[in-house]
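Visitor: Listed below are the structures to be examined.
No lab work stands behind these numbers, since they all come straight from the coordinates. Because the structure is a prediction, the values reported are computed rather than measured. Cβ atoms are built from the backbone, for glycine too; each structure is taken alone.
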Structure I
Amino acid sequence: MTNRCGGCRAIALGFLLAFLFAARPAAATINYKVSLAHPEKHRFDVEMQVATQPPQQNLIVALPAWNALYQVRDFAYRVRDVRAILPGSDGSFFPARKIDKQTWLFPLSNTPGNVKIEYSIEWDEAGPFNSQLNLHHAFLNFAETLMYVPDRRSEAVEVAFTDVPASWRSIAELPPGATPNSFIAESYDKLVDAPVEIGKVEEFAFDNSGAHFRVVVDSKEWNRGALEDSLKRITAYDLKLMDGPPFKEYTFFFHIGPYPEVGGGGMEHSNCTAIGAGSVEMAVAIAAHEFFHAWNVKRIRPKSLDPVDYTKEQYSRALWFAEGVTSTYGSFALERSGIMSKEKWYEDLAQQICELQSRPARKWQSVEESSLDTWFDKYDAYNLPDRSISYYNKGQILGDLLDFAIRDATDNHKSLDDVLRSLNESAKQGNFYDESAGIGSVVQAISGKDFGDFFRRYVSGTDEFPYDEMLAPAGLALRTEVKRTADPGFYARRAASGITVFEVTPGGPAQQAGLRIDDVLLEANGSPVPARLSAWMRERSPGETLTLKIRRDGQEKEVSLTLASREETHCTVAEVAHPTEKQLRIRTGMLRGTTE
């Protein structure tokens, strides 16, 4: 919750006090103060107070090695000057003894009292997966900034922000603390599952199906009407689909603006999501995915991801379902709520198919292996088409094909929706699924059909999808056309410094022109580099001259190259001309999200 009551709904004072009293965690035994005094240095100064529990010889604290992304990012490399005032001392600071890259030890010698730990940590990376402090705002993912006591993660905590500019507000989906700009949580895990935005933002709220929604927007230009209408549609659809919310209140945090300033993508949390997007349209598309995570991932979880291990990689073979099938439902929510036309839905499915078919790695890397290997995503070379596939991409396709197959097996009486609802009911009881096998068993129970061969071939295995056969139950068909397109001979991605070259094809036109890895692209043919560079490149022709302005080692220069050619497959998913009565029922049911 925001700790200021701007726009609060009228509630009887007695009821409000009773609610806050009931919802408030036990008194915190671990307290944090985070100073925002140095935004120009992007430095958070942290004070952590821990009540010791005699007999206790040592106090050990640590900072997570990963959070948000499935990547070990070693946040501790940002930390400096870790020290403490120990119980029974003369008030002097004691330097920490470091145990490993992310863990510190303080000797207590069985002396009761509080330990006050201080350290600084620097963050200036935009986006929902990071933390940032600058003159514009502060955004924190707490697991990236606040240390914890490994054997006391379940204890109540409180965090208070100091040196907050008078015009800034602090907002988090957490109960407010005792002082302004403070929040409490019943555990460290609950705390780090709720990011905080501190700055000048706009906010509106709405209610839907028994839940309260807040929308927090940091943007120079945005259309409230379009955003609000779309969010109401998405939330209404998902709440009806999943038989109600797993929360009382939910907050959408949006940073909307040009890349790379806002950082792109979305990060799910139990009762909120943080989203960075270049436009309201993009923000809505990301929100459709992230909001469904309130069920799939945050409640419906593979056993392998519970509880969270902050110290090292945590492997799962089922991210294709946790993330990929969430993308399936992101697209379902957009189409079934009327935000996306069915033609656009077909186009999206066709693009997903073409993306998978364009990656040679599909022939040897299964979607389960892609799930396991997600910890390699931080390496640019791993993401090249001949090295890996995406479990988001193939998982979304699997979700659609499973829906068609379940509807076909049950004469449209059951669907993938029933699988998600069944998993949700089990998760309410604390029963999480056992990787892909657990998903397969629920699919079989819902459909009454053995899907073992399907999972062996397409989930655990690398068999090619027989698209004509798998799309047929819904009266759909895949059409492909091979075209020759322009090949610049390099790959680029967005980074903190801008659009940056991360791969140059040996012997290709870019290498021959002198383009290098880590060159930052500033202009293309005299104009700013397009936000969607790959789409812009598809509009170019082989043999065309491409002039790039780049920055290398602080110097700007121009590079000209002649585009080569390569074959590219264009995919289309279309309705068959004369569907059978069953095909028409299944297609209609899929598009409307209904069964018979």
Structure II
Amino acid sequence: MSEHKIQERHRQRLAVIYVRQSSLLQVEHHAEGRDRQYQLVERAQRLGWPAARCLVIDEDMGISGAHSHNRPGYQRLITMLALREVGLVLGLDVSRLARNSLDWYQLLELAGAFDVLIADEDGIYHPADFNDRLLLGLKGPMSEVELYQIRARLVRGQLNKAKRGDLVTRLPIGLEYDQLSRTIGLAADQSVRHAVEVVFQRFRQVRSVRGVLRSLVQDGLELPHDMIVAGRHMAAWRPASYEVIYNIVTNPTYAGVYCYGRRQREVDPLTHTAQKRRRSREDWLVFLPEHHPGYITLAEFDANQATLENNRMQYPKSQGAPGRGPALLQGLVLCQHCGHKMRLRYSAGRPYYTCDVAHQRWAEPICNRASASRVDALVEELVLSVVNSETLAASLSYEQQLREEALLVERAWTEKLQRLEYQAELARRRYEFVDPANRLVAQTLETEWNTRLLEVEAAKRQYAAQRVSDQELTSTLAEMQEVVSHLRDYWYGTTISEQEKKEIVRCLIVEVKLENQGKLLRAYVQWQGGTVTALDVPKYLFSTPALYHRISQLAEAHPDSEIATILTAEGLTTAKGKQWTARHVMDFRHSNAIPSRFTNAARLRMPDSSYLTSAEAAEQLEIEQTTVQK
């Protein structure tokens, strides 16, 4: 009926039969549709094309027609059209060629420009003819709408099932489906469950993903990974990594939550690359708390996310995780004037807390600036005065915590040895079942058995090397009392690292606000309980915190002259390298607000001092001050 459109010039060129199925599942199971498309070769031959000029393009099997950038066969067809090598394009229907209006109209433009016919099961069309072009122009959008309707039905069906919590999705390691009840439960493998529990237990303590990673590596513990073998999910054990720990801590499924639509897929039309963007919890399509058993509660999960948010240094309101720098109050210092977080800056190798947000954004003067060494020295002294022998009860509870951690590590190593021994036993049985005469197979199985045995022996040696004995965990009351009483020495020595000091300070202090008062800085220290302590801090510090600590300690029982003698005997000098004198000690105490029992300044005198000034003695004796002085 429309074969009159075929001219001899068309038969002089190729007849291209484009074959495509949308998915690999269709390629495997829908053989009838595939065969119908290949039978178009016979139709091309009936239309007058010899077999030598019938070309089948089937490189796009299993690829959707929604786009053309990922279809090499379609790209090849477009190239051949532009080179005037094609006279006829055959497809089972329009949807086989394209389900996208942009690709479809591109094909029509090229076919009309280069005199190429397009044919399907309904007829033969010439895109250069207006009526045929109009009909083809209607078929293309209908094919695109059909694709949208197919996807919409699938997506809506999945969403409806997900709202009931019945949509089967891939679960993280440590959770699995019960095939009988079709419900989600904890993994049957106890070692997998225990490994996930250890991750959450360590995060409760160290409050950072990097800290959990360091502790697991230090104890030699491995983490399970989900691996698919022969269609089955299995646990593969590997060394701990940051990505695995972060995924465990941030996955709400471990908190017993069934969620769907946490990420939105976005495609860049220029680069044709897909990216997944995380949605906020308010935008999740499905959120069903208490849907299944979990490792933590939803409240703890929310607290963990808040901790991770606070650990991100780039956010203005975040404190950031404790780092390795020398500044003790990194991330805790706020500006009392504007409320912004004061960032850490270095000048000549010395750290400073600086409030320069307005300076960087609008070129305004720097709002506030303070020497980190000067502020840290006084806050250190304040913290050490709080941590005293009264905290011994907490130390005793910490011993019990150490024992519990040791038991968790012991359990993890025991399960690892059992797992390796089972694999070695399995390799032995495989070797024994093989025919000894079949040396090619027997030798391979024997090598695998030996490898498993070596893994068991290596794990046992590593376990013995890192195992903590009961004697190492046992601490007497006197030993703990000794540690608390000498905490200052440990603090200013090399026993406690800078990062550990920051973690201790964060257990006690919420934030420190600094106010510029001319030559002095006033520090408002807010404790965890809500109490605020005010400190006057000189702006510049020329001595080390250890020297400040030493003079503060001596000022409790010695006058300035004796302090100068002791410092000189210990080989300590002033910031300018001079020997200490009573005047130097007095100036140092006054500039650093160090109290003493022997000072005339009432604001710097210790409250329990038994010494009085001449004015105070004259007032109590009701006589003149000159009489007392005489």
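Visitor: Taking mean count of other Cβ atoms within 10 Å over residues 236-243 as the criterion, which structure among I, II has the greatest value?
Guide: I
Visitor: For the read-out Kirkwood radius over Cα pairs in Å, a value of 26.2 was computed from one structure; give its label from I, II.
Guide: The correct label is I.
Visitor: Something else now. Taking 5.0 as the value of distance in nm of label points 7 Å out along Cα→Cβ at positions 180 and 548 derived from one of the structures shown (I, II), identify that structure.
Guide: Attributed to the structure labelled I.
Visitor: When helix-only ellipticity at 222 nm (-39500 (n - 2.57) for each DSSP H run of 4 or more, over all residues; to 500) is computed for each of I, II, which one produces -15000?
Guide: Computing helix-only ellipticity at 222 nm (-39500 (n - 2.57) for each DSSP H run of 4 or more, over all residues; to 500) on every structure in I, II gives -15000 only for II.
Visitor: For FRET efficiency 1/(1 + (r/R0)^6) of positions 356 and 572 (r between Cβ atoms, R0 = 35 Å, to 0.05), the calculated result is 1.00, so let me know which of I, II that is.
Guide: I
Visitor: Here is a follow-up. I have 24.9 for Kirkwood radius over Cα pairs in Å, for residues 212-515 alone, calculated from one of the structures I, II. Which structure is it?
Guide: Derived from the structure labelled II.
Visitor: Once relative contact order in percent (Cα under 8 Å, 6 or more apart) is calculated for all of I, II, which comes out largest?
Guide: With respect to relative contact order in percent (Cα under 8 Å, 6 or more apart), the highest-scoring structure among I, II is I.
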